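Down below are the structures I want you to see.
Taken together, the values in this text are just the output of simple stated rules run on the coordinates, not laboratory data. These numbers come from a predicted model, not from an experiment. Cβ atoms are built from the backbone, for glycine too; each structure is taken alone.
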Structure 1
Amino acid sequence: MARLIVPLLIGILGAAVLLSLGFWQLSRLDEKRAIIAEIEARIGAAPVALPAAPHPDADRYLPVIAEGRYTGEAVHVLSARREAGTGTHVIAVLETEDGRRVLVDRGFLPDAARASTDLVAEGVSVSGNLHWPRDADSYTPAPDLARGLWFSRAVGPMAAHLGTEELLVVARADTAPLPGLMPAPITTVDIKNDHLEYAITWFLLALVWLGMTAFLLWRIRQNRV
């Protein structure tokens, strides 16, 4: 009987750890669902005027509406879509009626349509959501300024380059459509919520661990190990 105690304790402790990890993932699942629901509610709220001093945390996803003109200044952020191939996000300068200069992500433009696009437009009304994307890391290349090609939507550097406020409106509706332009409004589709899969994995590992423990104990009792 003494030979069973150590493997039994190891089996129980190991299973307890694996089960605790599974239940922790379930709690994270509930938290992530709440976060996604909050973001969806905010994204779909009625738009307001551009705030005078927006904050990247407090005002992220805030629905806004702005009117003015597209100056023609823009940068292109490398991107791709399954149905359209490679292209860019058009980040254009909008000069509002009260003289503010802000960035607008007008959407995805396939490479084939980029060369013939005129980005100047008057009397524009844009509604969308404020955003400060976190899509750059230490491996992101520096922008190719000669071609106006960027590799992330880093608001600070783009604003400094184009002489605008550090404010990006991701357009949901735009009264100055461009040929070939595909709107890319903010949604929660790309927010990963795979905690349920992780929880199932931990629970299955706990089941396997218990099964292996039971088999080991049986072998010990049979004096085969």
Structure 2
Amino acid sequence: MTNASRTALITGASRGLGLALARTLAAEGWALVLDARTASDLAVVAEELAGRTTVVAIAGDVADESHRLDLAGAARSLGGLDLLVHNASALGPSPQPLLADYPLDAFERVYAVNVSAPLRLTQLALPLLRPGGRVLAITSDAAVEPYPGWGGYGSSKAALEALFAVLAVEHPGVRVYRVDPGDMNTRMQAEAFPGEDVSDRPPPEASVLGLRSLIDGDLPSGRYQARALSPAGAPR
């Protein structure tokens, strides 16, 4: 299958890691279904990438079922999917509160975006995945390390990882990857650490190489650290 006939659906694609990945795929002719919450930001991305490939940009909230149905419908209209990337995330309150003080409405919102939405979008996308299709769930070291103040976001990523580990067992014909991109110089990183200078973190492009090794390589389903992967898809 040539890259020109491949299609990816990427959530959270207007900035950061999602945008960096979308750019590399667009350069190789992948058709793209892109999601982001802010319509104006997503429109700028769509205009940039439309000169390289087919782009369907749909702004909305992944926690909204009608939006998820629109995304799946767009993928169906393009003939199916080869790649589904769950990159959209909700950080929760900033600065991150201790669990004893965590507002439950904010906690439920984090889980709606980080856990329920990826599961439901995957349910909609599975029938659309072509042979060799891949699912990438973007996670965090906070899913496995107990950092003070990260109980909401971290536990949501731990739940995401548990779901997609089970998905890999239930669908052995689909490559299902849980990918920790590492710290990055992104707006979410800045929001997570208000008042800190995050400019020394690597750019999202440094993690995209690892994502591409999973997309293009032959590694089995599992959990990976993006920057511990070589472009060829083998651990360093």
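With mean projected area of the Cα convex hull in nm², for residues 107-178 alone computed per structure, which member of 1, 2 shows the largest figure?
On the way: 1: 5.8; 2: 4.6.
The maximum falls on structure 1.
From which structure (1, 2) was relative contact order in percent (Cα under 8 Å, 6 or more apart) calculated, if the value obtained is 27?
Comparing all candidates, it corresponds to 1.
Using distance in nm of label points 7 Å out along Cα→Cβ at positions 11 and 163 for the comparison, can you identify which of 1, 2 gives the largest number? Spell out each step's value before the answer.
Working: 1: 7.5; 2: 0.7.
Going through 1, 2 one by one, distance in nm of label points 7 Å out along Cα→Cβ at positions 11 and 163 peaks for structure 1.
When FRET efficiency 1/(1 + (r/R0)^6) of positions 19 and 43 (r between Cβ atoms, R0 = 30 Å, to 0.05) is calculated, the result is 0.25; to which of the structures 1, 2 does this value belong?
Here the read-out was taken from 1.
Consider the structures 1, 2: one of them gives 16.7, 52 for Rg and Dmax of the Cα atoms in Å as calculated from the coordinates. Say which.
2
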